[in-house]
Structures are given as C-alpha cells and as structure tokens.
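Multiple structures follow.
Bear in mind these aren't lab numbers, they're just calculated from the coordinates by the rules spelled out. These numbers come from a predicted model, not from an experiment. Cβ atoms are built from the backbone, for glycine too; each structure is taken alone.
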Structure 1
Amino acid sequence: MSGILEGVKVLDFGRYIAGPFCGALLADYGADVIRIERVSGSEDRYVAPVTEDGQGAMYLQLNRNKLGLTLNPTKEKGKEIVRKLVEGADIVIANLPEQTLKSMSLDYETLRSINPGIILTSNTAFGTTGPYAERVGFDGVAQAMSGAMDMTGDPNQPTKAYAPYVDFCSASLAAFGTVLAYLEKQKTGKGQRVQTSLLQTALTTTNNLLIEQELLNINRVASMNRAQTSGPSDTFQTKDGWILVQTVGQPLFERWVALMGEESWLNDKRFKDDLSRGENGHLISERMSLWCSERTSQEAILELEKSRIPVGEVLKAEETLNERHINEKGSFVKLTYPSLDREYSVVGPAVELSANPGKIRHRSPELGEHNNQILTELGYSEEEINQLKTDRVI
C-alpha cells in the first residue's frame with residue numbers, strides 16, 4: 001500500500017531537530033523528502049557521534065526515509081539547483097532565521113515567485129515579529145523563558161529537562177501545520193507559509209501555569225518531582241530503585257488510600273480535593289515513601305497495578321532499551337548504517353493508523369549519497385555533476 005503522502009515532494013533544509021523531525025514525520029507517511037545540507041555536512045549531522053566516521057545519533061534518528069543532497073545555495077550554480085528543485089516541490093522546510101532564509105533565497109516571497117503553490121514551513125526561536133525576532137536560540141532558551149525551568153528541579157537551581165521536548169513539539173506542530181496547508185492547497189491551488197517558534201511552543205506547554213499566575217498571583221516554586229495540584233504524584237525510592245506514581249482525581253486517590261490503609265484520610269480536609277492534596281503533598285509523599293521503602297520496585301508496581309494506580313519504573317537508558325513492553329510492542333525499528341558494525345534502534349512513528357500506518361523504510365543518508373540521482377533527475381549530465389563537485393557547489 002502506498003503512503004498517505006506519496007507523491008508529495010519536500011525539500012528539507014532543516015537543522016538540528018525542529019526542521020528535520022518535521023521532515024521525518026512527513027517522510028514516515030510517504031512523502032518524498034530530500035535532506036539538503038552543507039557540502040561538508042551540516043553541524044547537526046555530527047552531534048553525539050556514534051559511528052566510526054562521526055555521524056551523530058540525532059542525525060541517524062531524524063533523517064530516516066530521506067534522500068541526501070549536499071548543496072551550497074549561495075553560489076550561482078547552487079541557486080540554479082534550488083530553483084529547479086523548488087519548481088517541482090510542494091513543500092520547503094527551513095528552520096532558519098529570517099535573514100538567513102533571505103540570504104539563501106529561501107524566503108517565502110522568493111520561493112513563491114518560482115512556484116506559486118509552494119508551502120514554506122519554518123521554525124524560529126522567537127518568531128518573525130516582536131523585539132526578539134532576530135535572536136537565535138535553542139530548545140533550552142525557550143524552556144527558560146516559558147517558566148518551565150523555574151518550576152523544574154530544585155527551587156534553588158532552575159533545571160532544564162534533558163529531553164528537548166520544545167524542539168520535538170515544535171516539529172510536530174510544524175508537520176501538523178504543513179499538512180493543513182497542503183490540504184488547503186488541494187482546495188485553492190495556492191501555497192502559504194507555515195510558521196512555528198520554539199518560544200510559542202514552550203508557552204503552550206506552560207499556559208496553565210501562566211493562567212493560574214495571572215489570575216491568582218500564586219507564585220509557585222519548584223518542588224522537585226512532587227506535583228503541586230494533586231497527590232500522590234512523586235518519585236519514590238524502593239529497596240532496589242525508583243518508581244514514579246502519578247494520580248489525579250478523587251477515584252484514584254480513594255484507591256490509593258485503600259491500598260495504604262489510610263481510610264481516615266478521606267475525611268481529612270487536608271486531602272479533600274486535588275488542590276488540597278497538592279498543597280499537602282509532602283505528607284502524602286512521606287506516607288508513600290515509607291510504603292515503597294519496604295518493597296522492591298517490582299513488588300510496589302504489582303500492588304499499585306492491582307489497585308489501578310498509574311506507576312512506572314524510573315529506568316536508565318540501557319534498561320529502557322531492554323524493557324520488555326517496549327520491545328514486545330515493537331516500539332523500535334532496527335537499522336544499519338555503512339560506518340556502523342551493529343544495528344541501532346530508531347523509534348517508529350508515534351501516530352499509529354490502523355488503515356495506512358507510517359513506517360520507517362530506510363536509514364538516514366550518507367553525506368551527499370543521492371547527489372547523482374537527484375541531479376540526474378533534474379537534467380544534469382554526468383560531466384556537469386562532476387564539475388559541480390569540483391566547484392564545491394555540491
């Protein structure tokens with residue numbers, strides 16, 4: 001069965017996560033995506049190197065299902081190649097600052113003059129309007145400015161989340177917006193610009209905190225892993241490790257109280273609702289900590305599961321790779337890479353469709369792996385391609 005987006009042609013000038021993961025999401029569902037990078041390889045290709053020749057783990061994850069083209073779009077011959085590519089494309093992805101887009105002739109006005117139906121999907125740190133529009137930034141900057149870091153970890157040490165969730169959420173929203181723009185194009189024949197920004201994404205994730213602050217001036221401070229608006233919701237040490245328990249709502253609290261043998265707490269005003277339980281969460285966590293200290297992680301998990309209380313073991317990366325449920329569910333797809341002597345695990349599409357699911361068809365491309373194929377399809381001869389290589393255009 002063909003992919004849902006089969007025939008949709010995408011040029012991916014993305015860097016790091018927000019752009020490349022957007023392209024990967026489209027490619028997983030059948031889009032023809034060309035990853036375009038610097039002649040010597042873009043910087044995100046080499047982040048967290050894992051292969052003999054320095055290819056990075058992030059690159060191996062985020063560029064699956066794509067063809068690879070090296071290109072210098074600032075040279076005249078490079079601009080010519082960009083024009084030819086754009087003429088036959090549906091979508092251009094470029095998470096680059098506005099001035100950089102213009103210098104590379106990838107701004108929307110230039111692209112639209114080449115192909116009126118083109119969709120430009122871009123992601124910036126702060127958006128293209130406002131006093132910070134020209135600033136650059138990464139995931140952590142958005143976490144810091146959204147209030148998330150201040151509410152994470154120790155109240156005396158603002159803490160960034162290890163996983164770059166802002167980048168991945170921005171990429172997911174960009175893919176969503178791109179598909180919407182493509183559907184609109186089917187109706188009108190016209191392209192448009194799709195924009196996301198790291199800060200807007202981060203603000204989306206902390207909006208409930210910001211609304212509460214705006215209306216109640218509550219001035220919350222970080223409380224490590226303990227939630228402030230429900231309980232029990234915290235990490236707890238067992239005899240042999242750590243688990244996380246998370247409850248929200250009266251039914252879950254009642255089941256937890258029964259498990260703890262603390263039925264009198266149901267009539268205690270300190271625990272009358274989620275907010276009260278959050279405000280007195282230290283008391284709940286103390287009780288839960290005592291219970292967990294007498295059990296191994298698996299013993300605690302089994303008892304909590306019987307009471308239908310959400311719980312998960314805190315795993316190290318090695319343990320996650322070997323976790324039974326993850327592997328039996330088939331969360332990972334095993335791939336190989338020419339400069340690796342063993343397989344590596346790439347997480348399959350997180351959106352599961354019953355009729356026409358996305359899939360990982362092939363590994364990320366080597367540097368310039370598909371140069372000849374792509375340029376030949378654009379009409380370049382072998383002699384012309386060799387000259388482009390000599391001139392460092394590709």
Structure 2
Amino acid sequence: MNGFCKAVFEMPLLLGDTMREVLVARGGAVSAASGLGRAHHDLIKALDTGKIEGYASGGVIEHDTGGNPATRLHRRWRSNPARVKKSLAMIDLLHVSDQEQAHLVPENCPIPVSVTVHDLFNIHPRKVSGIEIGETNPGAVRRKDLSKLSAGLQRADLLICDSRATLKEVEEYYPDVASTCVPLGLELEARRPDSNPLNPPSWMLDEAKHLLLVGSEEPRKRLDFAIQSCKGLKDVIIHKIGAESDSDKERYLKALASTHGIDLRWQGRVPEDDLRAAFQHADALLFPSIAEGFGYPPLEAMAGGTRALVADAASANEIPPQSHLLPVDDVQAWRQAIKNLESGRCEESMQRAEKFSDSVFAKNMAAAWDSLF
C-alpha cells in the first residue's frame with residue numbers, strides 16, 4: 001500500500017496462483033467523460049488486461065440510462081439488483097464501482113462484496129465555505145433512494161475510498177464496515193511530454209499565458225473564483241473544457257469574464273488527444289474546487305508536465321505537490337501565483353504524478369481485495 005492512505009491489511013492473503021473472478025456492477029452505463037464513469041472504465045480495463053494481480057473480470061452488469069422516470073426507477077430498484085443477485089454463481093467477488101449504486105449490495109450475499117466510495121456528498125450532504133455540497137433537500141423518492149444507498153454501504157464487506165478525506169468520513173459514518181483507501185490512477189506514459197510529445201491544439205496557438213479550467217460548472221468547482229483570480233492580469237487566456245455544460249452557467253461565467261476583461265474561451269468537450277496536448281502545453285490548470293472525491297484534472301495536468309494550482313481543500317489537496325496548493329478563499333494569493341507562473345515543463349508535477357500511476361492503483365486494489373480472503 002502506498003504511503004498516502006491507511007490500510008486495513010498488511011500482507012496479501014492470495015493462496016497459490018488462484019485467479020479470482022470479479023463481477024463489477026453499477027447502474028446506468030455512464031460514459032467515461034464523467035468522474036464516476038472514468039473510474040469505472042479504468043477499473044474494467046485494469047481487470048481485462050490482467051493488471052490487478054490475482055483477479056480477472058467475471059463480467060460487468062450495467063443498464064441503459066434511457067426511459068421514462070417510472071421505468072428508470074423500476075430498473076434501478078428492482079430489475080438491476082435482481083440481475084446482480086442472479087449473477088453471483090461461479091463468481092468470487094462482487095464489486096460495486098461507486099457509492100451511488102450501493103443499493104446493489106445484496107442482503108446475505110454468499111460472496112465478499114466491496115464498494116468504491118468516491119465521496120459521500122449526496123448521502124451525507126454538507127456546506128463548505130457557504131456552498132451546499134450534495135443534495136441538501138431531496139424529494140421523497142430520492143430520500144428513499146439515499147436510504148437504500150446508505151443501507152447498501154452498511155451491508156458491504158469492504159469500502160474502498162479514493163482519498164484519505166473520504167476514508168475518514170467513511171470511518172465516521174460506517175464504523176462497523178472495514179474500509180481502506182486506494183487512490184485512483186492514470187496510465188502515465190501516453191501523457192508524458194518526454195515519451196509522447198504532442199503539438200498544442202489549434203486553439204492554444206496564441207502568444208499568451210494559457211490557463212485551463214476542466215470539469216463541470218457545479219458551484220463547488222468555483223469557476224467564478226478562478227475567473228476573478230485573473231482580474232487585472234494581462235495576456236491571459238482561460239480555456240474552459242468539459243463534457244458537462246450548463247448553458248445558463250456558461251452565459252453567466254462568460255459575462256463575468258467579460259466584466260473583468262478576461263479572455264474566456266469555452267471549448268466544451270474536446271477530443272482526448274487535444275485534452276492531453278492541452279495538459280502538455282498549458283501554463284497551469286486552475287482547480288479551486290472546495291469538495292472532490294478525488295480530482296482527476298490535477299493528476300492529468302501533472303502527468304502532462306503542467307502545474308496544477310489547487311485549493312487546499314479535500315480531497316484534491318492530496319494529489320499535487322504541497323507547493324502547488326493555495327488558500328481556499330485568498331484571491332490575491334491565487335492572482336500572485338498565476339502572475340508568477342514560469343513557462344515550460346514542470347518536472348515536480350511529473351514526479352508527483354508517478355505516485356498515482358495505474359500500476360500503483362492496480363497493486364493497491366489487489367491488496368484491498370486480498371484482505372477479503
């Protein structure tokens with residue numbers, strides 16, 4: 001286990017050369033463009049390619065996301081859990097790939113069950129810096145759904161958390177369930193500018209300081225804070241990248257940037273190669289989010305040799321070097337850090353990213369599952 005997280009095990013308990021089959025379950029087939037989807041797809045790939053020593057894919061259960069509300073609810077609460085329960089024969093381990101599907105943990109399950117917990121924002125909502133994190137006022141159906149999720153987490157044999165911060169919460173809310181921390185990982189080689197140099201995307205050719213905002217426009221991401229931090233800085237271009245986009249928030253953020261005289265360019269969804277190239281050629285990623293389950297963008301930026309300026313808040317503050325963390329609400333500190341950015345590759349970022357490689361993730365995931373046997 002790496003040095004970042006508490007573990008509930010010491011040595012693998014795998015017997016001989018046994019290959020255990022893992023059934024991975026989730027609800028809707030969410031694309032890899034989202035954080036939850038990305039983590040799910042990366043886990044499946046690690047199993048399919050044999051990277052998680054001692055474990056192989058025993059199948060994936062998921063369903064389409066379409067249909068009317070009644071159909072979707074029946075699928076979520078009835079048919080999909082029934083499919084999972086019927087698929088356990090000849091399987092050694094059931095893994096639910098995110099906490100939003102924890103209701104899939106069967107009662108009296110005959111085999112061990114683990115659940116990846118990215119965060120507890122919706123199950124246990126809170127306020128951070130005055131911003132609501134999670135569903136603080138859900139409707140009756142969602143309240144019942146959240147109750148099912150919490151009960152499912154309680155039934156699990158092991159809760160695998162992305163970060164130390166999430167692990168601490170899990171230990172508080174689910175003290176009777178074994179838990180550990182396995183940070184997510186990335187395939188680094190294809191992202192590194194020294195091993196796979198890419199030309200800058202066509203929209204990054206201007207002579208300027210190129211800054212990236214990557215992700216959705218949820219309030220907790222605080223894109224408005226990032227924009228305000230650039231007020232008064234000359235020759236700065238902010239590129240907003242993200243598959244999830246809200247037209248109202250887009251208009252608001254563009255108007256805010258215009259008010260502050262900032263060149264904000266809304267790129268939206270971009271091809272994967274363009275995203276990797278942007279992370280190789282940007283001057284910095286701005287990541288002022290105050291609540292994350294993990295935080296893929298800082299790690300992706302670091303893998304590409306770009307500095308990730310990150311708010312010193314859970315859980316993203318566990319990823320970058322300490323020198324790249326900034327006070328949560330100090331606009332002046334952010335503005336000065338942006339102003340002082342040095343051009344060129346950041347070796348410190350690349351070295352730190354090695355701590356979160358896909359091979360490290362696979363090794364730690366195997367150790368976590370070994371603890372169940």
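Tabulated values for the structure
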{"item": "Origin of the derived value 0.95 (FRET efficiency 1/(1 + (r/R0)^6) of positions 38 and 286 (r between Cβ atoms, R0 = 35 Å, to 0.05); candidates 1, 2)", "result": "2"}
{"item": "Origin of the value 9.4, where mean count of other Cβ atoms within 10 Å over residues 214-221 was derived from one of 1, 2", "result": "1"}
{"item": "Parent structure of the calculated result 1.01, given that Cα Rg over 2.2 N^0.38 Å is the read-out and 1, 2 the choices", "result": "2"}
{"item": "Winner on FRET efficiency 1/(1 + (r/R0)^6) of positions 182 and 326 (r between Cβ atoms, R0 = 35 Å, to 0.05) once structures 1, 2 are ranked, highest first", "result": "2"}
{"item": "Label whose coordinates, when helix-only ellipticity at 222 nm (-39500 (n - 2.57) for each DSSP H run of 4 or more, over all residues; to 500) is calculated, return -9500 (choices 1, 2)", "result": "2"}
{"item": "Which entry (1, 2) yields the derived value 0.50 for FRET efficiency 1/(1 + (r/R0)^6) of positions 78 and 350 (r between Cβ atoms, R0 = 35 Å, to 0.05)", "result": "1"}
